[in-house]
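Next up, some structures in C-alpha cells.
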Structure P
Amino acid sequence: MGANPEYVDRLVETIIAEYYEDESYFVDRIARFHAEFEIIHPFSDGNGRIGRVIINQQLMELGAPPIIIPNKGKERHYYPVFRSYPVSGDFSALSTLIARQLVESLHKRITLLTAPRVIRLSEWAKVNGVSGSVAANKAARGTIPAFRQRGTWMIDAQYVNEAGSRG
C-alpha cells in the first residue's frame, strides 16, 4: 500500500531518528526499521528491494557483513511480516530471519577465508554418515557452519563439531 507521498519525507525522517535513538539489540533495531520502512514505501511493487539494501547498509555501518534474503522462502518467512506488522506490531519473525541470514553470511566469510577445501553439504553429509536432510536442516537452522553459494549448501570439508565428531 504505502504512505501518501506527501508524508513520506517526514515519516522517513522519523523512523531514521527512532532507529538511531533505539538502544535495543541491533538485529531487532534493524528489523523494526525495515518493517516501518516497508509500510511507508510509497510504491505498489512491494518487493522490498530498497529496504533490503538499507538493511545491508545498516549492518555494514555496524561492522557486520551484508546478508541475502533468499527468494526461496520469502513467501513463508519474509512477506507475511508486512501483512501482520501494521496490525500486531510484531517484527520478531523478521528479526529471526535477519539473524539467521547474518549467521549464514558470517559462516560463509569465515569458511572462505580459512578452509583449505570447501565442499557441497551433501558430499560432507555422505562422508560423515549424516543424512542429507538432517545436514540441510542443521544448515538452515545455523547449527553447523554451512552457507549457500548459488543456491547450494556448502561447508568446510574438515568441519568437526564441538563434541569432536563430524556432524
Structure Q
Amino acid sequence: MEDVAEVVVIGAGIAGLRCAIELQSKGIQTIVLDASDRVGGRMKTDLHDGFRLDRGFQVLLTAYDECSSVLDYDTLKLGAFEPGAIVWTGSRMEKLIDPWRRPRQLLTAALSPVGSFQDKLRVGGLREKLRRKAVSTIYEGEEKSTLEKLKEIGFST
C-alpha cells in the first residue's frame, strides 16, 4: 500500500515548515508543497560577487516563547540591530532614535527634525497607552492602516 500524507501543508516558509514539524512530531504524515524550488518562503539570501544579499527585512523577536522553544539561538549566531531607523527627509538622512530604549540619546531624539515635537509627545502617549493593555487585546479594535490611525491621533502630515 502506498503511503499517503494525512495533511498537506501549502508553503515552505517559516510558518509552513514549523507547522509540518509540529504535525510530524505528533505522528501525522505530512507533505509540504511550495511553488518555489527552495524552502524559506519570503526569507531568502542570494550570494552575488561574494556578498550576501538578503531579500526583505527579517527580524527575529526573541521575546516570543515559541521562538526560544524551537530555535537554538547560539547555533544561529544572531546579531543585534540598533533600535531606531534612518529616515530620508527629502534633503538628507536623519536618525530616528527610540529614547525609551536609548535614554542617553533623549535630547538628540527630541531635537531630531523627523516629526514635530508634538508628534514625539503623541508617540510617548500612544506607547504608554499600549503598554497598559494586554497584548491579546491590542488587535481587537477596528482594523485601520497606520496612516489612518496616525491621522486619528492627530499626527502632523
Structure R
Amino acid sequence: MTGFEKECLDAHNMYRARHGVPPMTWSRDLARDAQSWADTLARENKFEHDSSLKKLGEGENLAYFAPANRKCKGPEDTWCDWYDEIADYDFNKGAGKDRWSVVLHFTQVVWRGTTQVGVATAVSPVTKNFYTVARYKIPGNQGTKEDFKKNVPPVEHVA
C-alpha cells in the first residue's frame, strides 16, 4: 500500500471510528475505477458523477480544487470537507437538517454497510484543476430515511 493509499484509508477509518462503524479495507479494483474516472474528469475538465456507478455497484464521492484555491493543502482537506457536512445532518431524521443541506459525502464516508474504499486523483493538463474520486462498495446513500438512521449513527466518541 502506498503512502497516499494509507492516508486515504486511515482518514476514512478515523471518521468511521467516531461513529462506531467498522473500518473499511482498501480495494485496488475501486482505486483503479476511481483513477479511470479522475483521469476522465481531468482530461475533459468536467465535474460530475460517473453514469456507470449503478452498473458497477459502486458509490462515489468527488472533490475538485482549482489551482487558484491555495487553501487546499492536500487530500486531507478533502476528507475534512466531506466529514464537516455532519453539521448539516439530522441523525433523528436520517436526512439533512433542511432541503438545502449537503450531507451525502459525509453519509457515504461513515455508511455502516460500506466495507471497501479506493481513491485516486488527477490533475488537468490544461487548467491544472485537481480532482479527487473516492469509490465505495457497498455503496451508501441507498434506501429510506430508516436505512440512513441505521447506517449513519451519531458520534460515539472522537478517535
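Laboratory data are not the source of any read-out in this text; all were calculated from the coordinates shown. Quick caveat, the model's predicted, so the values are computed rather than measured. Cβ atoms are built from the backbone, for glycine too; each structure is taken alone.
Before moving on, here are some points about what is shown:
- FRET efficiency 1/(1 + (r/R0)^6) of positions 17 and 145 (r between Cβ atoms, R0 = 30 Å, to 0.05) derived as 0.50 - corresponding label from P, Q, R: Q
- Computed 18 for relative contact order in percent (Cα under 8 Å, 6 or more apart) - originating structure among P, Q, R: P
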